[in-house]
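Please treat every number below as a calculation from the coordinates, not as lab data. Predicted model, so just to flag it, every value in this text is computed and none were measured. Cβ atoms are built from the backbone, for glycine too; each structure is taken alone.
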Structure 1
Amino acid sequence: MKNIKIRKAKKSDKNNILRLVNELAEFENLSPPDKKAQSRLIRDAFSANPPYRILLAEYEGQTAGYSFYFFTYSSFLAKRSLYLEDIYVSEKFRNLGIGKMFFKELIKTAEKNKCGRMEWVVLDWNVNAIKFYEKLNAFELKEWKTFRKLINND
């Protein structure tokens, strides 16, 4: 694990961030962000008050993965929650401990920000990710369903 480094992304990482986002889209059989969305993604990440943050993983100097996260608030805990929007490790860098290092860093960030919990979603077919999360002692919320309403305001 000494060859792995988790760090905050910089604007100069733009091309690697977009490459990884496109890789994730391909992995999940989704359409990647279009040019306008890519532009917003980078603009928002490096704005004065970013709505989300990016961590990058490097393995022997190569960008190997990323995680996007932001904070929400729990009315019942009366504390912040760290919401993990995306975590992705390029295929050739999997099984090196990068995912585990991402989670260690994210948990540290959650603790530093006095969060009461960390949450994320996973596609039901991604068995490898589910097994990984279970090894981290994370648990599935079986009684909750995720809903989504798309808003078109381009």
Structure 2
Amino acid sequence: MDAYIALGSNIGDRELNLLRAVAELGRLPDSKVTALSSFYETSPVGPIAQESFYNAVLRLSTTLDARTLLNRLQYIESSIFKRIRTIHLGPRRMDLDLLLYGDRVLSEEHLEVPHPRMSERRFVLQPLSEIAPDLLHPTSGKTIRQLLAALTSDEKVSKI
């Protein structure tokens, strides 16, 4: 199964954090990183004043089910990057979001795929369109390229 995962960091050495997260994701059992976007510097989204983010998206070929994969992402955030979820949309050393899991549509407690806000976020769509422009969003039926072209947002997203 191909899963697409968004990576974001705005605390510490942001580039090193992204590289380390890619390495950790590549170590997941029965999984392999098969594509990685460029890194982008992006403006933060939400009401909290904070530093800009570095973001990327990767494709992971995996036999892990979606729930297990999400648990592994959260484990990497908390154990490797010491993330503590206190401020919603606040600063973080690493944020890993499961964007897509094949063409599956899942709605369970703490697991929603496709990610419910991915189509509204340039910092997700820009790097995702770099590695999978013709991938179809499972609920809208639009390609990632089409979603990006239709996006109206004032987010600043620039390739590093």
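Data table
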| read-out | value |
| --- | --- |
| Among 1, 2, structure where FRET efficiency 1/(1 + (r/R0)^6) of positions 5 and 141 (r between Cβ atoms, R0 = 25 Å, to 0.05) as derived comes to 0.70 | 2 |
| With FRET efficiency 1/(1 + (r/R0)^6) of positions 77 and 125 (r between Cβ atoms, R0 = 35 Å, to 0.05) derived as 0.95, matching label from 1, 2 | 2 |
| Distance in nm of label points 7 Å out along Cα→Cβ at positions 61 and 117 from the coordinates reads 3.3; which among 1, 2 | 2 |
| Computed 15.7, 45 for Rg and Dmax of the Cα atoms in Å - originating structure among 1, 2 | 1 |
| Among 1, 2, structure where helix-only ellipticity at 222 nm (-39500 (n - 2.57) for each DSSP H run of 4 or more, over all residues; to 500) as derived comes to -7500 | 2 |
| Source structure (of 1, 2) for relative contact order in percent (Cα under 8 Å, 6 or more apart), computed value 19 | 1 |
| Mean count of other Cβ atoms within 10 Å over residues 69-76 from the coordinates reads 19.0; which among 1, 2 | 2 |
